[in-house]
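The structures considered in this document are given below.
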Structure 1
Amino acid sequence: MKKTAIKAMCAAMAAAMSVAAFASCGKNPAENKFFIGATGPLTGDTSSYGISVKQGAELAVKEINAAGGLNGYEFYFDMKDDEADATKAANGYTALYEAGMQVSLGSVTSGACEAFANEAKKDNMFFMTPSASSAKAIQDDNAYRICFGDPDQGIISADTLAESYTKIGVIYDSSDTYSSGIYASFKEQVKTKEGIAVTEKSFTSETAVDFSQQVSDLKNAGCEVVYLPIYYTQANLIIREAVKQEYQPDFFGCDGLDGLKALLEVDNKTAEIKGEVSYMTPFDAEAQDEKTKNFVAAYKEAYKVTPDQFAADGYDAVYVLYEAMKKADVKDVKISASDLCEILKTTISADDFSFTGTTGGMTWDASGAPAKEPVIVKLS
């Protein structure tokens, strides 16, 4: 019995030593590289956003490395799947930090990014979120973003719609940080306009399957345009319901509607839409400037699809980090996250730093919010 026990113990020790030896011989993919980390929804209802950001960021890293990297060192990028969930985003941050992450793209969606930001602040980790638009996501001094903020989108939307309509309908998600944040600023801004009647209808994530009542109510109210500060999956259902009810308003949304065109074209539904469908975005894949054309061509070659705004945001976010580190002449590939954070905050918010990418020209101040102009994309 003792011999059997001793043999078993020796076998276990040998196995453990073998695993340890294998681990020590295994190559760390981030070794001697600048490590950029992020979390995003790679599965779930908003997975297209996370996948697009991931692919855009990976393309940028590939291009930077092919051009020689920074001071002889390459970049490494890793994104953890957070399913747009706050807890999973926080856990993803911890895993990345423990793996050696030095700088980050934060999280893709607002709620998840707010949880990510709470963890990043503790470690003084700089992040440049491509697409988390809530004010809370970048409330700390280590947090910056590429996309428009929720308040900005609401204000611009109110100004734009008030120029052409007097009866505005709104359908928003009261359970979602992104949607309710945009609508809150829209609501305040539209109060400054004379002669504008707004009819609002809401839903929650639990009820986002049947929009027949909301559409019927806006139709009966005679709304000329329906404002949709929501995501494209929900907008697709709302527009289809309007077609079903023979309701023909215009539809206007924000950057969350990027991806809507593909869903509407699944069964050529766009041919049945009589009103205009448009949304505000910082990126137009059909723009003719060289930077956008080169990005679209490279993205199509790599992934066989046309990039959306989220892909462009991810691409630009990586390049902003690279350009800022280049300007600051960062040479230490083992620089701590906290030290790099202080360098990036100073560099990016400086008056002499600007960046022109696929999502337009940008500058930042210490608030972390970009100064940039939107593009209105029309789908029908």
Structure 2
Amino acid sequence: MARSLIGLIIIWLFYSCSEAGSDDLPPVDPPGPVTPAITMSKPEFVFGFVGQLKYSYCPSVLKQEDGSVHMFFCGNPQNMIMVDNIYHIKINADGTKTSPKSVLQPGLSGAWDDHHSCDPSVVEGVFQWDNTTYKYAMFFLSNKYGVYYNEIGVAFSNDLNADSWVKFPEQIVKKTWTSDGDQLVGVNSKSWGVGQPSVVSLDGKGKLLITYTVGDIGGTRIVWSEADFSDVNNYKIGNPRDMVKSNLLAIDNKSRDYTCNSEFAINIEKDKIVMIRPVQPMPGDYPSYLNSALEIDYMSLSDFLNQGGSWTPIYRITPGDTGFPRNHNAALLRDNFGHIQNWEEPVFYYTVSKAAPDVQPVNSNHAEWTYHIWKSQIKSVTK
């Protein structure tokens, strides 16, 4: 009897495990979505005039099919003299670098660009100027002695390794006010002007999207225009439009932020535009004119061009990430047309600086002499 009872129990257990219908099973919640953890790769030193009283900052970086990179950036030719030139180095796939060389300098005395030339943005296309067709255009900020404001110019070349570029003789984006000289803001301030261009190709030829900073009596902001430089003598730049600022947050992650001095890259197939920007406000200690944090954001390219939508942050880069108290004047690694394939995990280049008490605004101890260029990459790590 006992054996029969045990046998019945075993048979019942067997069939209860193997033949229960799906309707008899307790409901099981589906697995939740896998959450990627966003992080930043270990920073790598790229370039600096180490051991000299010179600065290097504000890069424009173009990746080539062979793995090499062309980097254009701002630097000063003479120790302790703050006059911006645009420099070039090539970083080979094996990590070796060419020597830095100044490829664009301020113009002759009295010209609109006789003081500084900086903030390069280099893009490939087809640019016909007089009897020459150029492959590359470099947009840059410049200004002249005797005034505070900045304006935007362009130069051309058929070789990224060129020793010099051919300047268009006039500024292509002028200050926003019509009166001569500086525009006063309040009692002791002057308007900054226009500059810090970031340019991408829309058609692989002469049609471009130009974004740039405006600083005038109306405030500081980024605007953009569609442009056509297919025929340089008759170039066209559309009316500037204010960039969408929705969901851009300040350093406290609560306040609405404004932005300036940002670089952009696009992915047409994915309908995305990516931006790396400084996060406001700047710290109060010296150098109080440099940001401590940067942020990479993205949004729909279609929304951007229609002045709608909002930005989504990818990652905020802080002193805890870089090891430096100031992080500023950054760039995205783009192809020659200003496009980016891996937009969710971008490689970016940025400028670092020391801060007080390690530096002071005195002669050989200026913060500028600690401006060096580093790079890193955003990484998604699946938890």
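Structure summary
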item	result
Answer label among 1, 2 for the case where helix-only ellipticity at 222 nm (-39500 (n - 2.57) for each DSSP H run of 4 or more, over all residues; to 500), calculated from the coordinates, equals -2000	2
When mean projected area of the Cα convex hull in nm², for residues 39-126 alone is computed for each of 1, 2, the largest belongs to	2
Of the structures 1, 2, the one that 43 was derived from, the read-out being percent of Cα pairs over 18 Å apart, for residues 263-310 alone	2
Comparison of 1, 2 by mean projected area of the Cα convex hull in nm² - largest value held by	2
Distance in nm of label points 7 Å out along Cα→Cβ at positions 47 and 175 derived as 2.0 - corresponding label from 1, 2	1
Computed 15.0 for mean count of other Cβ atoms within 10 Å over residues 207-214 - originating structure among 1, 2	1
With FRET efficiency 1/(1 + (r/R0)^6) of positions 87 and 215 (r between Cβ atoms, R0 = 30 Å, to 0.05) derived as 0.30, matching label from 1, 2	1
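Quick note: the coordinates plus some simple rules give every number you see, no bench work behind them. Just so you know, these numbers come straight off a predicted model, no measurement behind them. Cβ atoms are built from the backbone, for glycine too; each structure is taken alone.
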